[in-house]
Structure 1
Amino acid sequence: MNKNLLKDIDRVWHPYVQMEAYKEKPTMIVEADGIYVKDIRGKTYIDGISSLWNVCLGHNNKKVINSITEQLNSLQYFSLYGYTNQPSVELSLMISDITDNRYKRFFFTNSGSEAADSAIKIIRQYFKNKGEANRTKIVSLEKSFHGVTYGAISAGGIPIDSQQYKPVLSGFIKIPPPYCFRCYYNKKYPECNLACGNKLEEVIIQENPETVAAFMAEPILGAGGIIIPPKGYFTRLKEICDKYGVKLIIDEVSTGFGRLGTGLGIDNWNVKPQIFIGAKGISSGYLPLGVVGVEEDIYEAFLGDKKQLNHGFTTSGHPVSCKAGIATLRVIKEENLIKKVKDKEVFFRKQLQQLMNISIVKDIRGMGLMWGIELIDKYDVATLTYEIAKRKGLITFITDASNVIALFPPFITTEEQLVRIKEVMEASLKLAEERVKIMLK
């Protein structure tokens with residue numbers, strides 16, 4: 001085995017990985033360009049997941065790299081505690097622009113998990129500052145993912161993320177997700193009358209509206225299995241929230257900044273939350289960066305003696321990370337990538353639908369360049385498919401739903417490359433299908 005891989009096994013503790021299994025077949029990525037990455041052995045892969053849903057512009061984008069280098073040659077770092085820097089100001093203006101100026105106040109973090117925790121603290125302090133200190137509860141969805149910090153796993157609804165760390169924080173309540181393919185109520189849309197959405201009102205009343213601060217959700221549940229809410233779902237939720245004075249927090253970490261062919265993913269449902277959180281695509285993953293955007297009413301509640309937000313991170317608004325964000329959003333705008341993503345959605349949908357004739361495939365769903373292929377929930381077929389695809393040169397992702405393969409190709413992926421992704425997935429699924437048939441004999 002390569003000596004660098006041996007050093008990795010000897011020293012680096014990888015996230016979400018059983019190290020006993022990992023050490024048998026480690027993969028070290030050493031080069032990347034566009035949608036391709038190369039490992040230390042010289043094998044090239046298509047990055048079918050934008051490197052954990054981050055690298056929306058693809059790898060080795062010189063505009064972003066040059067912008068980062070330029071900033072490093074002027075101001076490398078200075079704290080945002082009582083001071084400011086030009087990149088954080090410029091990035092704030094650009095985020096306002098990409099969100100149609102609905103948000104003008106931004107709190108910067110280093111990741112999506114930190115952004116989720118920050119939003120939770122912001123909304124709880126907001127109600128205390130408004131004289132409603134009993135409003136502390138957060139309602140969220142089963143199968144949702146909001147990060148890995150304690151606040152984030154408390155809000156999240158994927159058991160594997162929290163079961164080893166209980167007790168989690170109190171004041172978090174879960175309701176069923178809008179999982180139409182496997183409806184928790186055994187109903188069909190639209191005859192269901194949005195039963196999963198109406199559950200929010202039932203819970204708010206049950207908990208006492210004066211104790212509920214916010215409802216928190218992803219536009220599309222990503223790690224939970226690429227679950228897409230039906231038409232009218234978020235409209236109904238916003239109506240319920242407004243009726244009881246509950247604020248809506250939308251987690252755009254995976255869906256924001258163009259991933260679904262819109263500025264924010266929630267724009268596809270024509271709903272405006274009071275708070276959104278973002279990360280990943282905001283800097284194309286070139287440097288760590290997260291953000292919380294709030295409407296003016298939220299921000300103004302923190303003005304006045306002893307009402308300031310007593311929360312922050314050493315590297316909040318880091319000038320180099322913010323410069324990466326500026327360059328990323330500039331490329332997205334100049335190259336009209338949000339519209340191109342929406343156009344590619346139609347093309348990629350037609351390509352992936354061709355996989356429905358494979359017996360182990362149960363459903364295919366997605367928007368923009370965020371797609372999930374749900375497989376039979378037997379024989380660990382998703383892991384088998386993932387491993388076959390990797391051997392064939394395509395990196396995919398198994399969601400925490402365990403039987404859903406996710407595809408998040410970079411925005412720059414061409415139609416020809418999307419066809420190639422489909423072809424590799426088709427070959428991999430068919431081979432996995434054959435393996436399953438052999439098991440059944």
Structure 2
Amino acid sequence: MKRFFVIIITKFLYLIGVIVGKGSSLPGKIALKLYPNILSKLKLPEDIVFVTGSNGKTTTAGMINDILVQNGFSVGYNFEGSNQIEGAATLLLRISNLFGQVKRDVLVLEVDERYSRHILKYITPKYYVVTNLYRDQLTRNGHPELVYSIITQGINDNVHLILNADDPLSSMMGMDRENVSYFGIAKNNLSAEENSGMYNDGAYCPNCKAELEYDYYHYNHIGSYKCDNCGHAKQSPKYNVTEIDFNGGNFVINNEYKIDLYFKSYYNIYNLLTAFTVANILGVDGEAICAGLNNYIIKKERIIEFELAENKGMLLLSKHENSISYDQSIMYTVNQESDCTVVILIDSVSRKYFTSDTSWIWDIDFEKLKDDKVKKIILAGKYAYDLSVRFDLTDIDKDKLILSPDLDNMMTTLSESAVGNIYVITCFSDKNKFTERLSKWK
């Protein structure tokens with residue numbers, strides 16, 4: 001009877017939240033206060049997929065959901081992005097009937113890497129996807145190996161792991177396990193023999209701390225690695241990108257399945273590959289998956305195209321305090337063929353912890369912006385001067401740099417003197433600060 005009333009209360013609170021435009025986790029938080037064990041009292045479908053990792057979990061979970069729905073599955077998915085236990089509780093109680101039955105074919109839950117262990121106390125997924133583990137929000141997460149140790153808590157031997165073979169840290173979860181599926185990218189014309197990033201988190205084996213050797217790198221520490229001391233090495237992936245053609249805008253999985261790219265980046269390929277892997281494991285035909293993923297447009301406005309004055313532009317949202325995410329946005333920008341103006345906008349730091357820690361900007365490979373096609377670089381926002389100090393240590397022509405702590409002045413500078421296409425690289429916290437000014441400018 002208690003479960004019955006808590007479900008009703010949660011559904012009511014969620015409805016109120018929809019009306020007022022907020023509250024995707026609050027109903028679940030209240031439900032867990034009223035009935036802490038309620039998640040263990042629900043009847044869930046057999047196929048439950050958890051998706052976690054430093055980068056890509058939101059986009060990948062959305063891709064998995066879309067492919068499954070397109071192919072006739074009924075899916076429960078926390079599309080609001082509330083990925084801690086309160087958000088999961090909101091979703092499950094919202095879509096359950098009054099008797100606690102969740103009548104869906106599949107549950108796809110994006111789960112926060114730091115808090116997934118709390119959900120695992122009550123829900124055991126059949127499949128657990130780990131996209132990658134990188135340096136990410138140091139004030140919150142500390143070292144990636146700490147996050148690794150937290151994720152592994154509560155994962156039992158019956159869970160089927162789906163892991164990135166190219167990541168030496170997260171792939172280590174598959175050691176001495178049989179029920180593991182790996183995905184990865186083969187060596188291609190974009191791979192490099194040396195790590196070109198600002199740091200090398202693949203210098204030492206995460207298992208035994210001996211020196212790690214690489215056959216090639218895709219970016220940062222992602223690539224083909226091996227440890228001669230303990231034997232930890234890149235595993236042969238069942239789902240392997242065997243060809244990439246950024247000029248043609250496509251890639252091929254297992255020499256058979258071709259997917260066209262709307263957004264040409266390694267990140268996007270990894271997200272699409274992971275979604276393909278999960279959907280295929282769940283029984284969706286490869287060709288049907290390709291049909292759904294071709295030119296897939298990333299949701300949640302992570303890529304926004306716009307026009308300002310006579311210039312075309314693109315807003316590239318990167319994960320805050322995550323240097324590899326910014327690196328990928330920079331790589332996309334410099335890989336374009338036309339002249340451009342680049343805006344690095346950092347107006348908020350540590351949105352939750354308020355530490356104003358800017359150490360992470362020293363990990364971003366801004367040196368890649370030393371490109372003849374990049375005509376101007378605008379350093380904008382509250383932390384423009386921090387960025388200026390960081391750029392002082394690059395070889396980029398200082399005449400290209402424009403400081404604009406004031407965001408209104410940034411818009412004026414862009415509208416009056418931008419050269420070529422405009423690429424605005426910023427984070428989720430600062431997105432609206434740009435888009436609202438852009439709307440008024442129009």
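Structures compared: 1, 2; top value of FRET efficiency 1/(1 + (r/R0)^6) of positions 141 and 245 (r between Cβ atoms, R0 = 25 Å, to 0.05), i.e. the largest, recorded for 1. Matching task: 1.8 is the computed value of distance in nm of label points 7 Å out along Cα→Cβ at positions 29 and 405. Pick the structure from 1, 2. Computing distance in nm of label points 7 Å out along Cα→Cβ at positions 29 and 405 on every structure in 1, 2 gives 1.8 only for 1. Of structures 1, 2, which gives 13.2 when mean count of other Cβ atoms within 10 Å over residues 173-180 is computed from the coordinates? Structure of origin is 2.
Which one of 1, 2 has FRET efficiency 1/(1 + (r/R0)^6) of positions 21 and 45 (r between Cβ atoms, R0 = 25 Å, to 0.05), as calculated from the coordinates, equal to 0.25? Label of the originating structure: 2.
Here distance in nm of label points 7 Å out along Cα→Cβ at positions 133 and 197 is compared for structures 1, 2. The highest value is that of 1. When relative contact order in percent (Cα under 8 Å, 6 or more apart) is computed across structures 1, 2, the figure 21 traces back to 1.
A value of -9500 for helix-only ellipticity at 222 nm (-39500 (n - 2.57) for each DSSP H run of 4 or more, over all residues; to 500), calculated from one of 1, 2, originates in structure 2.
Every number in this text was worked out from the coordinates using simple rules, so none of it is lab data. What you are looking at is a predicted structure, and each value in this text was computed from that prediction instead of being measured. Cβ atoms are built from the backbone, for glycine too; each structure is taken alone.
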